[in-house]
Structure I
Amino acid sequence: MADLRVKAVPKLGARLKRPFFARSVHHVAPDLIGATLLVDGVGGVIVEVEAYHHSDPAAHSYGGLTPRNAVMFGPPGVAYVYRSYGIHWCLNVVCEEQGSASAVLIRALAPTHGLAAMQWRRGVEDERALCSGPGKLAQALGVTIAHNGLKLDAPPFALHARLEQPDIVAGPRIGISKAAELPWRYGLRGSKFVSKPFAG
């Protein structure tokens, strides 16, 4: 007999508004762990992020304003979307005051909403493979350059505050050649949905 049980949808916290993002990128990044990110109702709990400060050689804004990174120099609380290696879209949230050009890369989610849509977009069924990396995450949530510059506190986006304090671990960022030693990657300790396990 088929299993007709339906997974309970987790409760959501209050919507995160612009003041949440108008803070140091180093405060926003860990505070996003455990929050829920939805795009048109599809998404899940954020389990991994990376912080990029404008003084950081690995940040896209480090070399100054360009057409590609212009959104980073705008107001906080908007999405910065770029294509990585000419293949994958990546979703970031712009932080700090306007002109600071700092952002947090959303690296991984634990899927909780719209699982079927994510599986269809990714062409895989394994929940652990749906959003375990920034490119996978963007594909699963349907994020493209069309989302670049959109407000994170208005449709199609919805970011909900976490309801409890998670156990957060930090470590070096992944896939960069500059300032790779900085411990600006944050994750939910023990999560099977992160893109790469944390040491220790």
Structure II
Amino acid sequence: MRLFVGVVPPQDVVDHLDAFLDVRREVAAFRWSAPEQWHVTLAFSGDAPERTLDEVYERLERAAGRRSAFDVRVAGGGAFPDPARARVLYAGVAGTNGDGSANRDVHERLAHLSTGTRAALARAGAPVDGQRFRPHLTVARLGHPEEVSNWVRLLDAYAGPVWRVDEISLIASHLGEGPRGRPRYEVMETFPLG
């Protein structure tokens, strides 16, 4: 099974970013990600044995329980590997304090959540893929490396509504089963944070 653990933004957050991008999408021939699939990936296993699911659930429940809820917003953006030769365009994630001001420790909190969920998958027997954790929402993929500095500047000017991260989701990715041969995502379970 292809599984990932992610933070899924609420519908109003998705709608806000979608409206911001909607009027701009037609000017670029990118493969735009479906808004209903936007998430912050914490851990990914491209080949998880189905027999590990019960233990995956148990371990993710414990990992989530060790972390407390916090506030974030979608803000800023970037490109992988970089804007000069991008293959992926993304919206960033930023933290906020109760008064809406910037809180710099949200990346650290997300990184701890990622470390815990990666360990949970690995200990349950689901091999974990991936590289260094960078919190983001993939908004588009490019068929070949392309210069996207203007898009990154555009996303840098974006700041969406604040929302509370109070759960993580275990999601199955079914390749080729979505619209136009894209993956179909299925939320298998959600786990509340401590």
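Only the coordinates and a few stated rules stand behind these numbers; no lab work does. Just so it is clear, the model here is predicted, and its values are computed rather than measured. Cβ atoms are built from the backbone, for glycine too; each structure is taken alone.
Key figures
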item	result
For mean count of other Cβ atoms within 10 Å over residues 27-34 computed as 21.2, the structure of I, II it came from	I
Read-out relative contact order in percent (Cα under 8 Å, 6 or more apart), computed value 33, structure in I, II	II
Entry that produces 27, 21, 14 once semi-axes √(5λ) of the Cα gyration tensor in Å is calculated, selected from I, II	II
Identity of the structure behind -3500 (criterion: helix-only ellipticity at 222 nm (-39500 (n - 2.57) for each DSSP H run of 4 or more, over all residues; to 500), calculated), options I, II	I
Winner on distance in nm of label points 7 Å out along Cα→Cβ at positions 19 and 155 once structures I, II are ranked, highest first	I
